[in-house]
1. Please compute mean count of other Cβ atoms within 10 Å over residues 16-23 for structures 1, 2, 3 and give me the label with the greatest value.
2. Looking at structures 1, 2, 3, which one was Rg and Dmax of the Cα atoms in Å, for residues 8-47 alone calculated from, given that it came out as 10.1, 27?
3. Quick check: -13000 is what I get for helix-only ellipticity at 222 nm (-39500 (n - 2.57) for each DSSP H run of 4 or more, over all residues; to 500), calculated from one of 1, 2, 3. Which structure matches?
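Laboratory data are not the source of any read-out in this text; all were calculated from the coordinates shown. As the structure is a prediction and not an experimental result, all values here were calculated from the model. Cβ atoms are built from the backbone, for glycine too; each structure is taken alone.
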Structure 1
Amino acid sequence: MNDEQFSRTLQSVGQSCFVKYFDVFSSKTLSREDIIEKLKSETNYTDGSCVSRTGHAQSIINAGLAKKALEAVISSQSTRILPETREKAQSLLVQLNT
């Protein structure tokens, strides 16, 4: 996955969604269908959006780009990313680095 594909894929998930549901997306015990159902039950996302976000998030994680995605959230200039989202991304990054 090149940088442009990575950026597009992360944008498709949504930076805040990627961080909020990182543990769910990266779970080895939940099936893809379980993850989609969890998103549907906890958000106002459409069915298609839940499927798309799950697929894109898992492709980032499976490509070994989780750290890069978390770093992108932390360094993002977007005002739509809340401070607590950045803090959680930082915490997740620390966990991945240990």
Structure 2
Amino acid sequence: MSDPLDAAQLDSALAELPGWSLKGTAIERQFTITSFPDAVALLTRLAFEAEAVDHHPDFVLEYRRLTVRYWTHTAGGVTQKDIDAAHAANRLSAQYSVFEK
């Protein structure tokens, strides 16, 4: 099991993750995509990525808005595994037209 990141480690990691923020004991990002099919496609790509590394986020899909939330349940907070997953999500989202808030 991975240990949760401390506050300084988490701040440093989030500084390198555009769009992500701490929400309680998790990190979260909302992606707004140009179309519903592309939002579903991004969710699907993220689902396959999550399955490949056996680390699964929470998803909320509302039309063109996809919210992704990572934390390591067994560690009780954000670990390096979550940071790595968020970087992968950002890389995958670059293939779609994502609007920032």
Structure 3
Amino acid sequence: MTATGQHARHQLDSVIHAPVRFSIAAALASVDEADFATLRDAVEVSDSVLSKQVTQLEEAGYVKVRKGYVGKRPRTWLALTAAGRKAYARHLTALRAIAG
């Protein structure tokens, strides 16, 4: 139970709750930003799966996408926004409350 008397599951974030999106948020929570390929490899998904999940996180305002070049090669960097960090922290708190 939370301080409001509701079960902690009501505090889970439906955007972050999906396993791949949760993994993305967890990976990004420990860094300022990560390039797309590094995140893809860390989360162990294909480019298309990562792209789709990042789009959902971006639409929710949880992830910022920055595009640029390294030399002549295009690169994409991803970072959790302040709102994303707060949502991830709340989600973790709710999971811990449910498990505890």
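1. Largest calculated value belongs to 1.
2. Corresponding structure: 1.
3. Among 1, 2, 3, the structure yielding -13000 for helix-only ellipticity at 222 nm (-39500 (n - 2.57) for each DSSP H run of 4 or more, over all residues; to 500) is 2.
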